[in-house]
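Next up, some structures in structure tokens.
A short reminder: the numbers here are calculations on the coordinates, not readings from a lab. Bear in mind that the values here come from a model prediction, so they are computed numbers and not experimental data.
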Structure I
Amino acid sequence: MSEAHTPPDEEVTLEQWSSELLDLCDDFCQFSQECAFLFDAFAAVAKEPECITEDTSEGIRHINFWLKYQVIGYREKINRLHNIWGVFKRKQ
């Protein structure tokens, strides 16, 4: 996932905001493709529960942890861009 380009307390230009929004869209597109792959894998494993070993279970827990924090990261980035957009709108 791309990191924010500007610190939150710095004045952000519309061009910087637009760039960050496009980066976020690109990152989310990649993330959604990774999620689709993982969900297909989870569905395949669920069809054959006898294949779920301790290692498989541990892997699923790690993936769930990763997914949770990816979603939190996206929410924070969206909220930040939304707040900056509000500043732009008030300045108009």
Structure II
Amino acid sequence: MIILFYCFLIVNVIAFVLIAYDKYLAKNQKKRIPEKTLLTFVLIGGTIGSALAMLIFRHKTAKRSYLLKFWALLVMQVVFLFAYFYFGFYS
């Protein structure tokens, strides 16, 4: 269980850094990190890191299409966790 915690911690730190770096690239008018990459890290568990970085750096907070995808992934994760624990898929 502790390994899973560290995996999620690492994924969230990477997601946080990616959002921060994308903000830096946007400010300096350089080639950006694709949204697909950012959302992939949200999908694999970097939701908290991405959300914190979005709030701290005020990045991707006005782009409606990105926010819809972000929130859809968040809802999917909550539903998955609810089903996992409610229906007792864990041992």
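Out of I, II, choose the structure whose coordinates give relative contact order in percent (Cα under 8 Å, 6 or more apart) equal to 42 when calculated. Traced to structure I.
One of I, II was used to compute Rg and Dmax of the Cα atoms in Å, and the answer was 18.2, 61. Which one was it? Going label by label, the one that fits is I.
Matching task: -25500 is the computed value of helix-only ellipticity at 222 nm (-39500 (n - 2.57) for each DSSP H run of 4 or more, over all residues; to 500). Pick the structure from I, II. Going label by label, the one that fits is II.
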